[in-house]
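Asks: Pasting the structures in now, so scroll down.
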Structure 1
Amino acid sequence: MATEKIEIAPYDPAWAVAFESERLQLAVHLEHFQARVEHIGSTAVEGLGAKPIIDILVGIEKEELFGSVVNPLLDCGYCYYSCYEKKMPERLFFARLTKLQRQVFEDPGQLPPRDQFPPTHHLHVVAYGSSSWKRHLAFRDYLRTHSMARDAYYRLKVKLAKGTWESGNDYADAKTGFIRGIERLIELTG
């Protein structure tokens, strides 16, 4: 059974620059969708260490246009993970991979080896204003304004990264309890 080692890098200001460069490129490819593009995840929080992968949230006003964004994002060099839609039908997932472009993965068995084709960007397409859209931005904004929560999250990630994981999804699942706790705090204080 293959295992995956998780790397948590200290915060790097270059992540914001990389996001902005990608945002400009996406604006061109998605101009007909009036898409909103946000930097999310740990690389979007100054002072927070992260896996050095830029997480991007794209909000599309009309959900019926979701399928129409696939080809422009493939043209932009992303790979499309349609196999993830069974688990999370409310979003489309794409990744920019090192040395691999424009692939569609309809089955988890088709996924390329992560060590040979590491991702540089993860892109999530959701309905603009949906609960998923709001949840991602609220979590990011909370960590940006609450240094104690940010630092606790960083410590958790470093501790988890010391383990060996069957997949990056297992590592992400291990952080869910912390994330849900912050989301409950946001609800209570919001």
Structure 2
Amino acid sequence: MQLIIYQPVNADPKAFIDFWAARYTGYDEKFYEANVGQELTETRILEWFTWKNGTPLSEPKRKSVLRNFVARRGELDQVPRDETASDLLTRFGEGGAIWRIFWLHCWQPARFPIYDQHVHRAMRFIHAGVLEEIPGKDPQKIRVYLDSYMAFHAGFDGIGSRLVDKALWAFGRFLKENNFPREAHR
């Protein structure tokens, strides 16, 4: 018989990221590594959004990606590389908040972290010790990304951005799937 008790342990940011990134079982990491920073061709854009979707794109989703991202790919060449996230999300104002944010990540992965339900949950638990789901409305998602998540993610400065993405995703998913206690552990 194996009896286990889990006990929260305070960790520094590097130890936290190392622990949780090692438990990442999300998206195909080989695909990510092979495609990150590569030219955003039509095929690669469709593959990126299929990767993010986690399953083949339905026809309506495929059409949305073609219309909102593939057809507008050339616009990225005209955008200053330092344009604000807010301006970029306004410029690319269709296609859903999470996919628009992901589009920015595809373009400049080191500058724009991936944002989704799991990393949102991780951020809120780390900040406030609460389990909170991502807002339901796109404008609220955008506001949280711009006003909270980008700075939160940047707070792990000096640790590889992709490691941070993977760790926060794994921790956020753990919080949802394992009935983690709701009280703060400090």
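Asks: If distance in nm of label points 7 Å out along Cα→Cβ at positions 44 and 156 computes to 2.4, which of 1, 2 did it come from?
Replies: For distance in nm of label points 7 Å out along Cα→Cβ at positions 44 and 156, the value 2.4 is produced by structure 2.
Asks: Hey, mean count of other Cβ atoms within 10 Å over residues 52-59 derived from one of 1, 2 reads 21.8; which structure?
Replies: Derived from the structure labelled 1.
Asks: For which of the structures 1, 2 does the calculation of helix-only ellipticity at 222 nm (-39500 (n - 2.57) for each DSSP H run of 4 or more, over all residues; to 500) return -14500?
Replies: That value comes from structure 2.
Asks: Now, a different point. Could you tell me which structure in 1, 2 was used to calculate log10 I(q)/I(0) by the Debye sum over Cα atoms at q = 0.09, 0.12, 0.15, 0.18 Å⁻¹ as -0.35, -0.60, -0.93, -1.30? Mind showing how you got there, number by number?
Replies: Values: 1: -0.32, -0.59, -0.96, -1.42; 2: -0.35, -0.60, -0.93, -1.30.
Going through each structure in turn, the value belongs to 2.
Asks: By the measure relative contact order in percent (Cα under 8 Å, 6 or more apart), tell me the structure among 1, 2 with the highest figure.
Replies: Looking at the calculated values, the largest one is 2.
Readers should treat all values here as calculations from the given coordinates under stated rules, not as data from a laboratory. What you see is a predicted model, and the numbers here were worked out from it, not measured in a lab. Cβ atoms are built from the backbone, for glycine too; each structure is taken alone.
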